[in-house]
Structure 1
Amino acid sequence: MKRIPLKDTERYTLERFRQCKKTERHLAWLKSRKAGVGGSDMSTILGLNAFKTPYDLWLEKTGRVEPEDISDKWAVVKGNALENELRKRFRAQHPEMLVTDGTDKQFISRGKPYLRASLDGILQGEDGSFGILEIKTASSRRAGDWHDEDGNLRIPPYYLAQVEFYALVTGWTWGYV
């Protein structure tokens, strides 16, 4: 598999998490994530998150309360377990693009270093441009969120906010969910 050449730009710096034990890398990523706001915080900030209020997020980000550990929740376990396989499937379905794992790095906005993007995948098109790959696994409980009132497929607003935030941080203008 060919690697996508990523480097710091005028828009962002890259923080890379060294290859080590998965728990050590995860702890380094969590520490970096706590230093700012990320894409998964956007739905909360915009009031689109049914599980957390903007005030709850503020309490967490300012260190007044510890965030709930959701790593053992079924949706998180399932999503993490499927992410690599879904990235491989996407790669097989789109041979015209380079596709790589983005979970070992974080994009940090140069102008606003509290804005941090952790991508599920990084894409490079035939023209050399970069794109965002965001991997989601819908539960049957929220499957209806993926369709509009006419039954057409759409990205739920709480996920779209995440992808748009990643575009803001990276400056990239396209991607796949």
Structure 2
Amino acid sequence: MEPLTEKQIRSSFVNCSKGEAKRLRLPLDFAELPWPDLDFVGWTDPGAPLRAHLVVPRETGPVGITLRVPATRRTSAVKSSLCAICLTGHASSGVSLLVAPLAGAGGRDGNTVGVYLCSDLACSLYLRGKRQPHLRTGQYEESLSLEERIARAMGHLDAFIAKITAGT
């Protein structure tokens, strides 16, 4: 992924107001992000820990979405979970249901769509083996190449974004 500027990120959001985009805080390590290893940028807002943000590069420019993070972690009998984007297996606390308001009138009416994502939003790093999940049963083996896994993950993310922007 090509590095993005703060201005590019703030102007990319499709499901929040310009004022909200202006007030959100960038990742604390923004200057040190490993851009070559990222397919999208995802972070939890340091000033609002129940908010997360994703910015996905597109040919027409980056698309940003804001998400709500659950106030409490899931406490279920499930020992492991899969991220719906990158299909990385995690201990159950490593995957969270993140909820995004729809873009446009649907979002203003309170309509949302959710997705189970890596809690740390580091899908790109898991795909590349730069970060390892805390899973007792070990990582799942796949026969797909890295490029194929990235394409699959971006397809899942594109489908999620399409649900958010469908009404605009």
Structure 3
Amino acid sequence: MTHCVRIIGIDPGLRRTGWGVIESEGSSLRFIASGTIKSADKADLAVRLEQLYRGLDGILSSHKPDEAAVEATFVNKDPKSTLKLGQARGIAMVVPALAGLNVAEYAPNQVKKTVVGAGHGDKGQIRMMVKILLPKAVFDSDDAADALAIAICHAHHRGAMSRIPAA
């Protein structure tokens, strides 16, 4: 017997962090909500990280997910940008962890391969497949669409992940 699991997918970024909440029951997926948390570009780094923290904390409080999935960081050519992305990603991981959720991580290519069928799909393909898999989905940015894709990826892989330690 399957039960319904509410999953939040998070696409971390310092300027924009996308989020998407879905419900998964067996092989059925249902769109709940999505959006983008934006930080003030001109604010100090600590203030921007606080804005991301508070935004994610509010989303977790209102949508009450059971599990979280975060996209793993890719390395930029600019080490300074990579460090800032890593700090935003830390916020994206610690907020659900503090709420008592298990947090899974997925590489961008794994998310694309799961949702699009190829590990190098572009933003347009991701948006299109998210709309096919979640027909009622609405998203305000590519970041929110990516977050929904991360949640979909987790919905597909979470069963296998839970069986691996038991094997």
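Every number in this text was worked out from the coordinates using simple rules, so none of it is lab data. Please read all numbers here as calculations on a predicted model, not as lab measurements. Cβ atoms are built from the backbone, for glycine too; each structure is taken alone.
I have 27 for relative contact order in percent (Cα under 8 Å, 6 or more apart), calculated from one of the structures 1, 2, 3. Which structure is it? Going through each structure in turn, the value belongs to 1. Each of the structures 1, 2, 3 was assessed by mean count of other Cβ atoms within 10 Å over residues 61-68; the largest value belongs to 2.
Hey, Rg and Dmax of the Cα atoms in Å derived from one of 1, 2, 3 reads 15.2, 51; which structure? Source structure for this number: 3. Identify the structure, out of 1, 2, 3, from whose coordinates helix-only ellipticity at 222 nm (-39500 (n - 2.57) for each DSSP H run of 4 or more, over all residues; to 500) was calculated to give -6500. The correct label is 2.
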